[in-house]
Structure 1
Amino acid sequence: MSASRGEAALSEPEVRSAVAGIGWPGIPNDPGAHLAALLFQLERSQWLSPEWLRERQLGQLRALLRHAKATVPFYEGSLRETDVDRLDWAAFQALPTLPRKGLQAGFEALKSRGPPPGHGRVAQGQSSGSTGMPVRFLQTEATQLFWNALTLREHLWQQRDFSGKLAAIRIKVEEGHHPDWGLPATALFRTGPGATLNVRTDIERQLDWLVREAPDYLITHASNLHALAESSLRRGIRLPRLRQARTYSEALRPDLREMVRAAWGVEVADGYSCEEAGYIALQCPRHDHYHVQSENLLVEILDEAGRPCGPGETGRVVLTPLHNFAMPLIRYELGDYAEVGAPCDCGRGLPVLARIHGRRRNMIALPDGRRHWPSFPSALWLSVAAIRQFRVVQTMPGSLEVTYVMDRQLTGAEQKKLEEALAGRLGHAFQVVWNRVDFIERSPNAKFEDFVSLLPVVD
């Protein structure tokens with residue numbers, strides 16, 4: 001055996017065996033076996049052609065719409081004239097979209113009267129409400145199985161060593177130590193230890209905690225990772241054992257990857273998901289762009305006229321989860337915008353998203369009517385003053401309010417330099433109100449947005 005093959009074998013995940021006396025090859029318990037069976041199929045389906053994937057999606061859509069038409073009050077009416085058994089892509093794309101407010105107001109009408117028993121228990125969930133519009137939805141054990149399998153697919157795509165230590169800084173956890181990574185990883189694999197810390201912990205204390213814990217992998221919000229890397233560079237702190245950082249929940253700032261490389265010499269792996277539909281797209285193992293998880297859901301990127309976007313074009317994210325028979329969401333408008341990418345040279349047939357832009361409220365509106373997603377790299381601020389945290393809010397068409405964290409007030413000269421830099425990046429010389437604070441709170445769902453527009457949306 002060559003050295004390279006030997007190293008690869010040693011890094012292979014070790015299946016957690018449920019049968020006494022049999023450790024290798026491991027025989028998993030029933031939940032682990034279900035995961036293994038789904039991963040077996042996912043390993044093969046990712047390499048199939050886009051045409052083959054679309055054909056399989058269409059077959060699953062017919063089954064979903066047939067069930068929705070028969071058991072969901074909302075769709076009994078809207079699908080009355082649709083011949084589901086002969087559904088083609090043109091007929092599907094002619095169906096109306098379901099806006100977020102439609103899910104919010106129509107929760108009861110969107111419930112299925114009879115989810116198939118084989119889909120397991122039905123549970124109610126609620127989104128974090130980062131749009132100001134929290135929504136309720138239903139899930140089943142079957143949809144949770146897909147969430148768990150795609151979580152493991154992401155670990156396997158990124159070739160993580162399951163024997164390493166995983167640190168998670170996120171919402172809904174307390175500081176603690178754990179014997180393993182927790183579910184779903186431990187449903188199938190043996191893992192190394194885990195450690196958790198709440199994301200609302202002071203950022204300097206978070207960094208000190210990471211130094212003590214010395215993890216191999218770190219998972220946290222994108223904005224929190226940016227703050228940690230920035231603090232690490234400022235304090236000259238390295239994390240020598242860290243192999244990779246994993247982000248979720250927020251759109252990545254353009255300078256995040258380079259800042260993490262500078263701080264710790266590792267790469268960032270990002271994922272795109274939502275609570276209503278599960279995983280939407282995962283970062284390609286070879287590139288920074290994302291592969292749509294076509295086995296889980298149908299993703300449409302539509303322009304303002306409702307037409308599909310092509311590579312390089314940005315549009316609205318519209319989702320149809322393929323396996324939620326408790327509450328089918330057909331052509332659900334998530335509220336996000338994303339850019340379509342060209343086919344990937346990695347060989348996967350899964351569609352590509354080049355970039356996730358976030359919500360429309362994250363677009364700045366220029367006085368001439370143009371809109372775009374602004375970016376504020378740390379270098380813009382740090383080249384002028386030692387600003388540790390900031391948030392920009394568009395309060396009026398020609399006005400911005402900048403809240404910042406710094407040990408002292410900005411001088412008049414510093415404010416002028418930053419206003420000139422902002423004008424160059426934004427395409428307009430906005431009037432700016434400056435407001436220094438000691439700390440900028442995260443939203444109730446722990447997300448952090450460095451730019452928000454308060455202007456009403458005019459379509």
Structure 2
Amino acid sequence: MEPTTFYLQSLGCPKNRVDSEVILGALINGGHQPVEDPLEARLIVVNTCSFIESATQESIDTILELAQAKQRGQCKFFVVAGCLPQRYGRKLANSMPEVDLFVGTSSFARLPSLLANLQQGDRKRLSIESPRFLMTSETQRVLSTPFYSGYLKIAEGCSNRCTFCTIPAIRGPYRSRPRDDLLQEAEWLASQGVIELNLVAQDTTGYGIDLGTESRLSDLLEDLARIGKFSWIRILYGYPQRIDRRLLEVMASYDCICKYLDIPLQHVSARLLKAMGRSGSSEEFHEIIAFIRAYLPEVTLRTTLIVGFPGETEADFQELYEFVEKAGFQRLGIFPYSPEKGTKAARLKNAVEESVKQERLRALVDLQEKVSLDYHQKLVGTVQPILVEGVSGETDLLLEGRLASQAPEVDGCVFINEGFGQVGEIMDVRVTEAHPYDLVGEIIENAT
């Protein structure tokens with residue numbers, strides 16, 4: 001395809017953002033020029049998410065909005081990529097004639113050649129392959145995150161057959177990237193100015209299990225720390241039962257490894273977890289949390305929970321509520337269950353009424369706000385290292401930054417109302433106010 005202007009919109013999680021950066025790299029290295037206004041683009045690309053119903057609806061709404069931009073602007077080719085076409089394929093093609101090309105989760109890196117075929121008269125609108133793509137350090141990628149922060153996708157796909165989840169069908173089985181290849185990409189990220197490295201995968205703690213070697217997440221984490229160029233290294237999306245002693249010892253041994261673990265539990269009722277295709281119980285999870293805190297007393301724990309899964313009784317919810325109250329997670333995401341077509345859980349009986357889901361969601365949100373506020377209030381008066389991110393999105397009168405215990409995009413922030421900050425540097429801030437999700441502080445000295 002001849003060089004042209006393009007507009008790219010990325011939806012969904014950080015893992016999807018990495019895919020969008022691969023698309024960005026492929027297009028820019030092909031001579032195409034990104035623009036910020038879809039009306040000015042001759043090529044429009046949206047990288048979609050379809051993990052849950054709300055994400056699917058957001059993707060569809062975005063496609064329809066950008067289809068209007070195609071009609072009103074300069075767009076000649078409109079591409080829909082990622083999870084939505086991988087999941088729904090031909091149905092989308094039949095219902096959305098305004099889209100010129102649908103590209104799945106294994107085809108997006110070849111977008112320039114697919115566009116060239118399209119321009120030459122190829123009428124094939126679907127490029128949906130078996131989900132087997134695995135990027136390497138040689139894969140062209142252009143960062144879309146702030147210069148100081150980046151994601152390292154250490155694996156692709158998932159083999160944990162949760163009954164409510166569409167990811168294995170969309171992304172394929174779990175595939176770890178070789179450790180040497182990841183270290184090479186990490187070096188490249190450091191050369192781009194990245195000082196905050198966030199490890200992502202559908203299950204980061206499953207890293208290496210499929211490689212047939214002794215390489216595991218703990219070994220990769222230690223090698224990344226030894227590079228010596230990252231101020232913060234953070235693990236996201238872990239599986240609770242895979243947190244082992246070796247991983248915690250490595251985390252405790254290096255200052256640059258954030259004492260932060262994101263371990264989605266989904267629920268604590270043993271009966272519901274079995275129905276979800278998962279293992280565990282409230283007792284086992286309490287033991288895991290105690291095990292983690294024994295090695296990392298200052299650890300920040302994040303989890304995600306589902307309320308309203310089919311068959312969830314009031315007793316199940318009460319068990320979950322009491323667990324959250326006792327466990328003391330500093331960060332918590334809560335989602336009402338939505339049945340996803342094609343999953344085993346969608347066929348389960350004893351659906352929970354939507355009004356009950358929302359009541360339980362609100363109850364947990366109210367509880368967690370108290371837990372988070374209590375945690376934040378203990379930080380008032382202390383001096384904390386903050387990664388300065390720039391002018392706040394709330395008001396131009398404040399700066400904004402994050403603690404090591406605040407992951408980008410999913411956690412809160414620190415509003416800075418006094419002092420001069422340098423974007424992309426870690427500076428000492430005295431915490432002066434606490435709120436359930438955010439903090440307020442003042443810079444007290446130069447970057448450390």
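Throughout, read-outs are computed from the coordinates displayed, never taken from laboratory work. Being a predicted model, the structure only gives us computed values, none of them experimental. Cβ atoms are built from the backbone, for glycine too; each structure is taken alone.
Where does the value 4.9 come from, among 1, 2, when distance in nm of label points 7 Å out along Cα→Cβ at positions 113 and 305 is the thing being computed? Going through each structure in turn, the value belongs to 2. A value of 0.60 for FRET efficiency 1/(1 + (r/R0)^6) of positions 17 and 121 (r between Cβ atoms, R0 = 35 Å, to 0.05), calculated from one of 1, 2, originates in structure 2.
Can you spot which of 1, 2 the value 18.0 was calculated from, given it is mean count of other Cβ atoms within 10 Å over residues 281-288?
Details: 1: 18.0; 2: 15.5.
Checking each candidate, the match is 1.
Give the label, chosen from 1, 2, of the structure having the highest value of relative contact order in percent (Cα under 8 Å, 6 or more apart). Please list the in-between numbers first.
On the way: 1: 13; 2: 9.
Across 1, 2, relative contact order in percent (Cα under 8 Å, 6 or more apart) peaks for 1.
Calculated for structures 1, 2, percent of Cα pairs over 21 Å apart, for residues 97-264 alone is largest in 1.
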